[in-house]
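Got some structures for you, see below.
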Structure I
Amino acid sequence: MQLSRAKLVEDTTLKLVIESIADQGYFYGLNMLVTGCAGFIGSWLSEALHSLGSRVTCIDNLSTGRYDNIRGLVGSSRFKLVVGDVVEVDLGEGYDLVFHGAALPAPDYYMVKPVEAMLPDSIGLYRVLRVAERSGSKVVLMSSSEVYGDPEVVPTPESYWGRVNPVGPRSPYDESKRFAEALAMAFHREYGVRVTIARIFNTYGPRLEPGAPYARVVTRFVERALRGEPLEVHGDGSQTRTFTYVSDTVAALLTLASCSKCDGEVFNVGSDEEISVAELAELVVKLAGSRSSIVYVKPRPDDPRRRRPDITKITSYTGWRPRVALTEGLRMTIEWMRWRVG
């Protein structure tokens with residue numbers, strides 16, 4: 001029964017993605033490549049593309065991604081899984097569209113293996129862009145709000161160049177994303193590769209396991225709340241973030257992929273519903289019906305004080321806006337996770 005309730009949340013999430021795509025026919029019959037396909041966002045993206053009628057080739061080394069995330073696609077004649085590292089595996093040819101999402105975004109991971117963390121968006125992306133050049137593919141680069149570092153301008157527009165420590169403990173991820181954007185635009189300008197860059201802000205929802213290396217604050221809070229354990233807030237909790245339900249993030253990526261005037265452009269992808277981490281902890285406890293306490297621990301190094309995107313540009317170009325409010329998304333995430341931590 002619990003498993004069926006969780007599956008219902010997943011079905012609802014996929015339905016929300018599909019309903020958000022204005023030009024669903026655009027993707028039918030196209031040949032797609034998704035790197036990082038077994039990860040959180042990548043698996044939802046792959047499933048949505050498959051549902052829209054695309055032929056999907058997925059590449060993932062399963063270092064942080066999970067086979068279970070894409071198990072439902074395996075066996076389809078329109079789905080191919082290649083287990084390997086984007087840095088060295090045969091990527092194939094002849095794609096209409098490429099989504100590059102292979103990355104190691106977890107602080108606990110990239111601080112321990114900083115060199116390994118920088119390879120997917122340097123050597124890996126270079127190889128992807130060469131394939132796109134030969135195939136005439138469009139590339140949607142899944143970048144990150146981390147390129148802004150600790151921004152001085154909030155809400156932060158795409159024109160802001162960032163405030164990043166290039167040699168700090170977060171630099172392996174921050175700087176690899178900044179390099180990835182520069183490399184993608186270099187291929188666009190020199191070789192005419194069609195590139196659109198999506199700077200993704202905090203995303204949450206089903207399939208983001210609390211024990212996964214790339215888990216974020218929402219799922220860790222939900223897990224602890226469901227177990228009745230204390231929720232740990234780094235610093236004083238006044239740092240703010242915006243949280244986007246995964247259906248909205250995936251819908252934005254698909255919308256940008258089908259947007260011809262978006263080539264050579266950079267777009268923030270995220271919610272503009274700002275909340276402090278302390279307030280988030282209180283909200284999770286309330287929605288989960290938990291008696292968990294909230295405790296404060298030492299702050300993370302170079303942790304940004306505020307994160308909130310200016311989404312004026314993506315809205316004006318495509319009409320996209322987040323559809324799922326934070327409270328609604330948290331309710332679905334909590335329902336999905338109950339059977340995981342029960």
Structure II
Amino acid sequence: MVSYLTEELVQMGHDVTLFASGDSITRARLVAGCRTSLRRNKGCVDSLAHHVAMIDQVVERAAEFDVIHFHTDYLHFPLARHIPVPHVTTLHGRLDIPDLVSIYRRFRDVPVISISNAQRQPLQWINWVKTVYHGLPRDLFRFHPGGGGYLAFLGRISPEKRPDRAIEIARRAGLPLKIAAKVDRSDRRYFKRVIEPLLKASHVEWLGEISDREKDGFLGEARALLFPIDWPEPFGLVMIEALACGTPVIAYKAGAVSEIIDDGETGVIATDLEQAVEAVRRVSMLSRARCREVFEKRFTASRMARDYVKIYKRSIDHRMRSLDRCMELSRRAIVHAPVMLAKN
């Protein structure tokens with residue numbers, strides 16, 4: 001999302017500096033916080049060290065910018081209050097973790113942006129500025145007018161994403177299931193113990209992690225994307241990737257699902273296994289053209305960038321008004337200051 005936003009802002013004519021890994025591909029001015037991407041760097045033991053160094057780079061150069069947009073969770077909060085320019089932070093993760101309450105209570109004045117209204121629910125009282133839904137480049141995925149004879153599961157293998165549910169839904173619906181997913185280090189045990197044995201079923205095909213280029217055909221040729229989550233999903237990027245291809249989504253009702261999918265129009269929202277299996281039959285009657293139409297209207301990177309620019313401008317205007325008020329108060333203080341007469 002940071003990449004899509006950055007490139008769209010550059011395309012709009014803005015002067016953008018991106019703080020990211022040195023191997024990032026961007027048209028913005030790049031400041032490297034590390035030489036290569038940390039997620040794929042097997043030699044990286046402590047990624048936090050690189051992030052702390054990067055944040056210090058940002059603070060060091062803060063005065064060069066009109067506004068700073070953070071995507072580093074709460075890591076920069078202790079410094080954010082002292083930055084001399086407007087700033088906003090997009091929160092990308094789940095917020096229903098009890099440990100988060102203390103830090104967000106401490107920094108409840110820091111302006112933050114949500115990626116769905118559902119994401120806000122556990123911490124409704126913090127300084128929310130606006131909700132900005134994710135967006136994808138319009139031409140990243142092609143529209144596929146006809147779906148194939150299989151169901152798709154895309155994302156990461158983890159307990160909250162429930163790939164086991166997807167396997168069972170496909171089995172009961174009598175359709176093949178193709179799984180394209182990554183396995184993070186923290187989920188390897190779950191994958192080995194729970195999911196890997198299920199991959200031996202005859203109706204399941206395991207593809208592993210795939211690229212954006214491969215996603216196009218994988219999603220576009222599927223009858224539907226299965227999204228049977230079991231957690232308060234903050235957004236669910238794979239849902240709009242599917243819509244971009246014209247592929248409807250069968251999802252469990254949780255988190256942001258109801259904000260992204262229009263039930264009975266761009267997919268089917270289920271509350272249990274039986275409804276999800278029945279949805280496989282219903283989904284073939286939905287318009288794939290409508291799925292693409294909704295994507296182009298609501299979930300493009302250009303719409304996302306325009307939304308953020310509005311926030312940037314408001315943040316800058318608010319800071320300027322605050323400075324003007326401070327200057328006015330300072331002038332009044334000087335005018336009305338008592339005159340101290342020296343004694344002879």
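Since every read-out is calculated from the coordinates, none of them should be taken as a lab result. What you see is a predicted model; the values in this text were computed from it and never measured. Cβ atoms are built from the backbone, for glycine too; each structure is taken alone.
Looking at Kirkwood radius over Cα pairs in Å for structures I, II, the greatest value goes to II.
Looking across I, II, the calculation of distance in nm of label points 7 Å out along Cα→Cβ at positions 286 and 302 that yields 3.5 traces back to I. When mean count of other Cβ atoms within 10 Å over residues 126-133 is calculated for each of structures I, II, structure I gives the greatest result.
Of structures I, II, the largest value of Rg/Rh (Cα atoms, Kirkwood Rh), for residues 6-205 alone belongs to II. Which of the displayed structures (I, II) returns the greatest value of FRET efficiency 1/(1 + (r/R0)^6) of positions 54 and 310 (r between Cβ atoms, R0 = 25 Å, to 0.05) on calculation? With respect to FRET efficiency 1/(1 + (r/R0)^6) of positions 54 and 310 (r between Cβ atoms, R0 = 25 Å, to 0.05), the highest-scoring structure among I, II is II.
Among the shown structures I, II, from which was the value 15 of relative contact order in percent (Cα under 8 Å, 6 or more apart) calculated? This figure was derived from II.
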